[in-house]
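Structures given as structure tokens follow.
Read the figures in this text as sums done on the coordinates, not as results from a lab. Note that the structure is a prediction, hence the values are computed from the model and not measured. Cβ atoms are built from the backbone, for glycine too; each structure is taken alone.
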Structure P
């Protein structure tokens, strides 16, 4: 009995450790900076986020650039589809003025520029809008960030990434309990992505039982302290937010972030 009591006392601090939840800055800190740009990523780093989310697309001449939409119209002073424009054409665009005169002249960054900025400072959540697995793996490997990225995208992309470099964490969308079971069996991921539609207890339970990380979007109406706490209580180990600074402070107040 005395030995058991001593063992419990020794283990108590371990069990008392609060869960650590990572903060994913959606498109960088884009509420006060132009989204998917280096200023937004620097602001996310300054806010204490753990990941920046970047949307990667391929230009007509094979360069990798950051743009959420298929077209450049919403975020720049230009017009056209990324996939039909050359890198030089996209590089001439102003991606900052729409966020304020202080950002005038901000360029659409390359994927490489984002990785170079992130290295040693923050992880990268890669939203693969239009990029080949080979280009993704090669570019991540060039900066030695194999263990510091997560890759969101389609199942076919994930299959190829796993074949090319199993050290890179693929992050499939949960969808539902049956699908996530099959994805876990086939891809052996270490993290599963959730949005508002599939963040349900039956789906969460499958991922918990597999011992995997749960990264959930809390965007729009769900991007608030009440929803953040609910997500963590239900099993989230990462939260994607448009308010990275506020989320960091909230999690720290709960002992859920360093």
Structure Q
């Protein structure tokens, strides 16, 4: 069978990263320890419409803002079309600074694909308590804010289609990571969710969102169901509180 549109898009994204990585390595010089693919290009489930191109950069002492600007300019030079999809995760040798949250450190340990590497350095695996503390912090409050914004809207702006779909898919990613401490694709998270029982969580609604993502379609048909997102928030809050109550 000929490659699908998703497979072709993933191939193009990998080719973009393959071409960009040695440019970054040359820019970083002796500071560079390794450059990697993360996210859906590494663990699967890449969407030509909805996925970012996640790349991890590990250096001796981090990456200065001016250097990040140069790296982003290099990305535009490689592909002005794909550069806007680029998301850079960076840190130092000790994974003590930069942008590498706990779940992305787990993703690095489990799925990172090496593009350039001078020396492999791995962070300690985040424990479940650390992952849970992270998830119920800024990621959860950002999700709740997005839910309230969409629930208060009368129409879905075309520029909000991607974040709106992510808002519907987030409960699956949250629940799986909260219970396992791992990061996975949307497909794997929803598959995992089907085997669980979380009172109040509308799994069919999440499955509809996943079908839209797989087909790279507009999520507008989900907009009449935006009020149901508040119940998804309540279900995830209940899960977090139940787990906290079980802790010794």
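Of structures P, Q, which gives 1.5 when distance in nm of label points 7 Å out along Cα→Cβ at positions 200 and 232 is computed from the coordinates?
The correct label is Q.
Work out the source of 2.8 here, i.e. which of P, Q gives that when mean projected area of the Cα convex hull in nm², for residues 176-215 alone is computed.
Derived from the structure labelled Q.
Using helix-only ellipticity at 222 nm (-39500 (n - 2.57) for each DSSP H run of 4 or more, over all residues; to 500) as the calculated read-out, with -17500 as its value, let me know the right label among P, Q.
The read-out comes from structure Q.
Which of P, Q yields 25, 14, 11 for semi-axes √(5λ) of the Cα gyration tensor in Å, for residues 112-207 alone, as computed?
Traced to structure P.
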